[in-house]
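So, here come the structures, one by one.
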Structure I
Amino acid sequence: MNEPLSTIMTTELITISPQDNLGKAEELLTTRRIHHLPVVEGKKLVGLVTTYDLFKLTYSREEYKTVKVSEVMTAKLATLEPSDHIGTAAEIFLAHLFHAIPIVQGGELKGIVTTHDLLKYSFKKEYTSLPWTS
């Protein structure tokens, strides 16, 4: 748990702009089979949209075409840096009820760590000889 987050974070990110509509967000979340969609302006992280955010909305699918991501995204986010420890992310996940932490450096989005990444990391440490852990 003392290794840096850079060793487990996802760096090939699918992102969206705050000016994009919810229809695009839903399409990305569904077709890419992800649950967390960072919202960026350039490389700067400005928010996050999740599948849960869309689930709790009362807009019709037709209205998704006119509602901007900026209207529903979470803008106040917990973030960490690539050099922070994996254990720090674990502590945050245990203390709060969310499942992803954007990884930023100098205000720029560098990656994301999810509870799935943490579970995979722990599993691979314990079961190093299984064929699917490489």
Structure II
Amino acid sequence: MTRANVKFKIVSWDESPFDERDDGPKLTQAHIQRSFDGDLIGTGNLMYLMTHHESGNASFLGYEKVVGSLAGRSGSFVLRHTVSYDGGMAMSELQVVAVSGTGELVGLSGTGHFSAGHAEEHEMPLEYEV
């Protein structure tokens, strides 16, 4: 496995509820655009389905199509996000979706993670192989 040092910024976040009952958690969907720098240069188009708990914490799942260049190889791939939000910090585990790589990224596999608060830029190390 090769380690990619990646940084990302959130370019836009558009979140809307799809279930807001008084007797349970609020459910929302969020469309996020991200930009990447470092060993991964490109953009991400991400959709989260989110459960907001009364405590202020949340759980969410998402899929993101990443388009760009990873260590000089051009193409795209899909990341699956599994996220928990607690105390103002989102902690995400990432998995490259099998057979989602295109172009020079065909056959890409890997995992990553990030912890993100309210900073402008976040570290997202990615362990991968092509």
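Things to note:
- Parent structure of the calculated result 2.0, given that distance in nm of label points 7 Å out along Cα→Cβ at positions 12 and 52 is the read-out and I, II the choices: II
- With respect to Kirkwood radius over Cα pairs in Å, the largest value across structures I, II is given by I.
- helix-only ellipticity at 222 nm (-39500 (n - 2.57) for each DSSP H run of 4 or more, over all residues; to 500) from the coordinates reads -8000; which among I, II: I
- Between structures I, II, the calculation of distance in nm of label points 7 Å out along Cα→Cβ at positions 44 and 92 yields its largest number for I.
- Of the structures I, II, the one that 22 was derived from, the read-out being relative contact order in percent (Cα under 8 Å, 6 or more apart): II
No lab work stands behind these numbers, since they all come straight from the coordinates. Keep in mind that what you see is a predicted model, and the values were worked out from it rather than measured. Cβ atoms are built from the backbone, for glycine too; each structure is taken alone.
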